[in-house]
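The data blocks that follow each hold one structure.
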Structure I
Amino acid sequence: MPSSTPPLSRITVLSGGVGGARFVQGLLHGLRSGAVPGGSADTEVTVIANTADDWWIHGLKVCPDLDTLMYTLGDGIDVERGWGRRDETWSAKTELEAYGVEPTWFGLGDRDIATHLVRTQMLEAGFTLSQVTEALCRRWQPGVRLLPMSDDRVETHIAIADPDSPSGRSVVHFQEYWVRLRAAVPAETVLVVGQEAATPAPGVLDAIADADLVVLPPSNPVVSVGTILGVPGIRDAVHATTAPVVGLSPIVGDSHVHGMAAQMLTSIGVEVSAGAVGAHYGPRSAGGVLDGWLVDTRDADQVPGLEAVGLRARAVPLMMSDPAATAVMAAAAAELVAS
């Protein structure tokens, strides 16, 4: 490692589900292999997870992004789906459908239900979501400190056109928009209910302030990283930290690699491009949250424009094909803001 590279004792990542989980998996691989400049197997990684996708179903509290991170890093994820448990069965879902219990479009696997049962029982016993998450991680040993963005209830809802509604529009929970509607209906407005009254979970602000590097992975900039930054106090903490802050674009070419970033960006009037997302986050020198921004090599022509608005930028391959390839991305992120 070059002598000019500052040591990375603590890294904090603001993460959504699938894309964020795969990035953190590659980051850990890179730290253990020595591929990340300044890092090592002893580097402490804290992941602050989006919880605005959470919802209640069949009386159970489901936290999709927390669980995807926990299962991915704990080697229990269904790799092909990118979510849920490996070797899953669906007997409970089948029985609920036989009883005619709605919603039938959202299925909980039998193994996955156990996680939600434990979480719900602990919450009803008075434990906070942070405490519950810590307890669940004792089983999965994800190799990171996993924190919810807030212990308060925050839920994302999407306003869509609805010709059958008297007002011409209706509002659905994020999960209904994503799972039942498959994000095929244009999103008119993103409504994050409860966000303004929420407070950061214990440890969140300290993890940002005390970090040597803060990373915004290629998660959805509106309904994953965006909702984390929207919790009062978190954006200010990212802006104020002495650590460099670097992000990786979820847009490659003219669309997202996974998920629905394109639909969500359109709903807030941001162009679907790597450069526009970087500008949306903005440079810290102008009140934003970034020092550096990585784009894919296919978007190399957008680097000069990013540098013109005050961001360090570089084009590198951003396809997370496996942990080793993702480790190279993590190394590039650290190198970009190393000085």
Structure II
Amino acid sequence: MSITRRTLGRLTLAAASLLALPALAQDRPAPFDKPENVRIALVRYLSTGDFFQAYLSGVESQAKALGVDLRVFDSRQDAALQADMVDQAIALGVDGIIIQHGLTESMKEAAQRAVDAGIKVVAFDVNVENDKIPQIEQSDRDLARLALEQAIKDNGESWKAAYVYVAGIAPLDRRDETWKEFKAKYSGIQEVAQFGTLDNPIANSVANQARSVLTANPGIQVVFAPYDEFAKGVKIAVDEAGLSSDIKIYSADVSTADISAMREPGSSWAATAATNPAVVGQVSVRALAMMLAGEDPGRSVIVPPTLITQADLNDNDIKNMEDLSAKMPQFRHADVAMPAWMPNPNE
């Protein structure tokens, strides 16, 4: 086959163009130079609600950007099953595991078994009490602090409060520490009721409890519900009781459904503090990938939160998570666990 001068010129230009492109997998450290051979597992405890669906989408998008094989295990709040699923992932021979929520008592030994098997592990919102396992956090204390500071700004330093809480869940326990600090700092805050459940569907189960609490405790002015499924349930009960103008709800986490609920005319849901759960999912995968590449993401990998008020949403006409990301850019991407070789799924 003869090659003309024109053909040779085109081939030369094509080669030059290829050389000019950033090398993808070839420029990444092992094992991500051959990402198709990398297998990671996400082992979930909680999966109900918009937050956890968005978190999963973030895990999936970062795994796809890296080109790795992702396996998802969903225990649906069965602690024993979640521990068994960690063992299933170990048996599959995965390279890394993300443990998403769970109970310390059931996850501590399971996580150690994975480490003993030579598998890299990160944990999101579950304390597995293991120095070799980085903790992915939303800075839960800051989430609670931002929401409660807004509650003080809106309502002053003295009010009757109801509090929604379930002990034993790491992020809720960390948020509870901040709640206790605020009650100690502001003696005028009077907690008249505490309740909470993680029974599915969580919002409806909390609503059933909130109905009784509101009936038994007239005069409640603020409800601190530091998880958006809790806040949804409280809002259902407040609306039904006709108390939307008398009670304000402060929460943590956000979703498109939450934004819609906060923007309803006369909504009692005044503010929430949140990170983008999809970004947290991406950070979880990136931290695990760094470990697999022999890099150290740090003992605590913290994604900073943002306060979102009802006024913010209305003033900026924010209708969904896409609007929130566009109008609050820190929601679209967090420059956390982001070495130079790491692909950004948001670009």
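Odds and ends about this structure:
- Origin of the value 1.46, where Cα Rg over 2.2 N^0.38 Å, for residues 116-195 alone was derived from one of I, II: I
- FRET efficiency 1/(1 + (r/R0)^6) of positions 44 and 316 (r between Cβ atoms, R0 = 30 Å, to 0.05) derived as 0.40 - corresponding label from I, II: II
- At a computed 1.4 (distance in nm of label points 7 Å out along Cα→Cβ at positions 236 and 268), which of I, II: II
- Ranking I, II by Cα Rg over 2.2 N^0.38 Å, the structure that comes out highest: II
- Top of I, II by distance in nm of label points 7 Å out along Cα→Cβ at positions 68 and 180, largest first: II
- Ranked by Kirkwood radius over Cα pairs in Å, for residues 124-323 alone, structures I, II are topped by I, which has the highest value.
- Label whose coordinates, when distance in nm of label points 7 Å out along Cα→Cβ at positions 76 and 140 is calculated, return 0.7 (choices I, II): I
- Identity of the structure behind 26, 15, 13 (criterion: semi-axes √(5λ) of the Cα gyration tensor in Å, for residues 108-163 alone, calculated), options I, II: I
- Origin of the value -14000, where helix-only ellipticity at 222 nm (-39500 (n - 2.57) for each DSSP H run of 4 or more, over all residues; to 500) was derived from one of I, II: II
Every read-out reported here was derived from the displayed coordinates using simple, explicitly stated rules and does not represent laboratory data. Since this is a predicted model, take the numbers as computed values, not measurements. Cβ atoms are built from the backbone, for glycine too; each structure is taken alone.
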